[in-house]
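Some structures are shown below for you to check.
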Structure 1
Amino acid sequence: MSGRGTIASFTINHQPWYPLMPLPYVVALVEIEEDPRVRLVTNIVGCDPGEVRIGMSVNVEFEQVEDVYLPLFRPHSQSGKGRHE
């Protein structure tokens with residue numbers, strides 16, 4: 001898989017549900033490029049939450065948390081910066 005997708009829906013969370021996650025953060029439904037019927041609930045990273053839009057192109061990157069790798073998505077123009085890809 002290419003690791004590319006499109007934001008189908010999202011919300012900006014302002015509640016401190018998880019104390020280690022800085023607020024606000026974006027929870028999004030991302031359609032996978034190869035088959036838009038496949039969707040992941042994930043976080044959008046690498047941009048201001050106010051800049052996130054439905055239809056925005058994103059690329060996956062993986063963040064290691066202990067022995068698990070979490071798929072996060074970054075706006076396409078921001079890909080390649082920061083975390084593991």
Structure 2
Amino acid sequence: MANHKSAIKRIKTNQKKRLANRYYSKTMRNSVKNFRKIEDKVTAQKKLPQIVSMIDKLSKKGIIHKNKAANLKSKLMLKVNTL
């Protein structure tokens with residue numbers, strides 16, 4: 001266990017960050033999953049910018065890797081174009 005005051009504080013802040021990152025990551029995954037179920041092109045085109053924006057923010061914060069973000073966005077745009 002940590003003995004220094006700063007190490008104890010670091011453990012607490014890391015735990016808070018971890019929970020926040022898990023929340024944002026799960027929210028993104030759920031929105032992508034729901035987006036993939038959409039069959040209407042007009043609805044998909046309206047939702048796409050919101051999801052792309054969310055993915056960009058998570059990648060900028062380092063919650064997901066930039067290549068994963070690029071792959072997700074590419075696949076989502078491909079889905080909209082094939083509808």
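Coordinate-derived values only; no laboratory data. Keep in mind that this is a model prediction, so the values were computed, not measured. Cβ atoms are built from the backbone, for glycine too; each structure is taken alone.
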For this session: Name the one structure among 1, 2 that distance in nm of label points 7 Å out along Cα→Cβ at positions 6 and 30 of 3.8 was derived from.
Result: 2
For this session: Using the calculated result 0 for helix-only ellipticity at 222 nm (-39500 (n - 2.57) for each DSSP H run of 4 or more, over all residues; to 500), pick out the matching structure from 1, 2.
Result: 1
Exercise. Which of 1, 2 yields 3.2 for distance in nm of label points 7 Å out along Cα→Cβ at positions 46 and 70, as computed?
Worked result: 2
Seminar exercise, completed: Computing distance in nm of label points 7 Å out along Cα→Cβ at positions 38 and 62 for each of 1, 2, the value 1.4 comes from structure 1
For this session: Determine which structure produced the value 17, 39, 23, 12, 7, 3 for P(r) over Cα pairs in 10 Å bins from 0, in percent, calculated from the coordinates; the candidates are 1, 2.
Result: 2
